[in-house]
Structure I
Amino acid sequence: MIASASGLRALHCTGKVAPLDGAEAAALLALLDGWQLDGARIVRSFGFSNYYETMAFVNALAYIAHAEDHHPELVIGYKTCEVRYDTHSVKGLSLNDFICAAKIDALPRP
């Protein structure tokens, strides 16, 4: 099992994934900063000083999502961005969700 957020960041998403059970998801969630379990997905809200910073974050996040071919649901406000990850093909959480969340956590923020 993966032991750190940096361990998650070193991985890449794959097309064939299995659903995580509750214990696996809880162990991976504990490695992340500020993410919460919301039903069958993980969610984190990010706050910013202005719209420009919010959109810069969204663009950096979009780069990660494209590179990993794993895309979150986003709710974007003037000074906020809520990121929601789940894996539709498994109807719940997969390792891919946690890989992307860890990479997003590593983005620089003002």
Structure II
Amino acid sequence: MFIFKQDILQQDLGKGVGRRVLAHSGSMMAVEVSFEQGAVGPMHNHVHEQLTYVLSGRFKFTIGDETHEVKAGDTLYKKPFIMHGCICLEKGVLLDTFTPQREDFL
């Protein structure tokens, strides 16, 4: 299966955040999330395991009780049900991988 970015409309999530659901199957999903400077990914949790790869920009991320600044090339792991969220310090893009796929995004 091939997924071409130009064929996927970005969903405007409001407040400077956009999302593109990329390739997915029942067991995994890739999602591109774009942030304007100052945009917030509010604290939340879910049943899914999640890997986040920072494609560009700078973010202040909180996972559980730890907070760190991350930049392009950094990777974050979020285990199921752990509280996590971020603030975008410099306009950027994240690549999230979920397992299983996020049915609520489809």
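What follows draws every value from the coordinates through simple rules; no lab data is involved. Note that the coordinates shown come from a computational prediction; the quantities given were computed from them, not determined experimentally. Cβ atoms are built from the backbone, for glycine too; each structure is taken alone.
Out of I, II, which has the highest value for mean count of other Cβ atoms within 10 Å over residues 6-13? Please report the intermediate quantities before stating the final value.
On the way: I: 15.4; II: 10.9.
By mean count of other Cβ atoms within 10 Å over residues 6-13, the leading structure of I, II is I.
To test your reading of the models, identify which of I, II gives -11500 for helix-only ellipticity at 222 nm (-39500 (n - 2.57) for each DSSP H run of 4 or more, over all residues; to 500) when calculated.
Answer for the origin of the read-out: I.
Computing distance in nm of label points 7 Å out along Cα→Cβ at positions 78 and 94 gives 0.5 for which of I, II?
Checking each candidate, the match is II.
Taking 2.4 as the value of distance in nm of label points 7 Å out along Cα→Cβ at positions 14 and 30 derived from one of the structures shown (I, II), identify that structure.
Numbers: I: 2.4; II: 3.0.
Source structure: I.
For relative contact order in percent (Cα under 8 Å, 6 or more apart), which of I, II scores largest?
Structure I comes out on top.
When distance in nm of label points 7 Å out along Cα→Cβ at positions 46 and 86 is calculated, the result is 1.4; to which of the structures I, II does this value belong?
Source structure: II.
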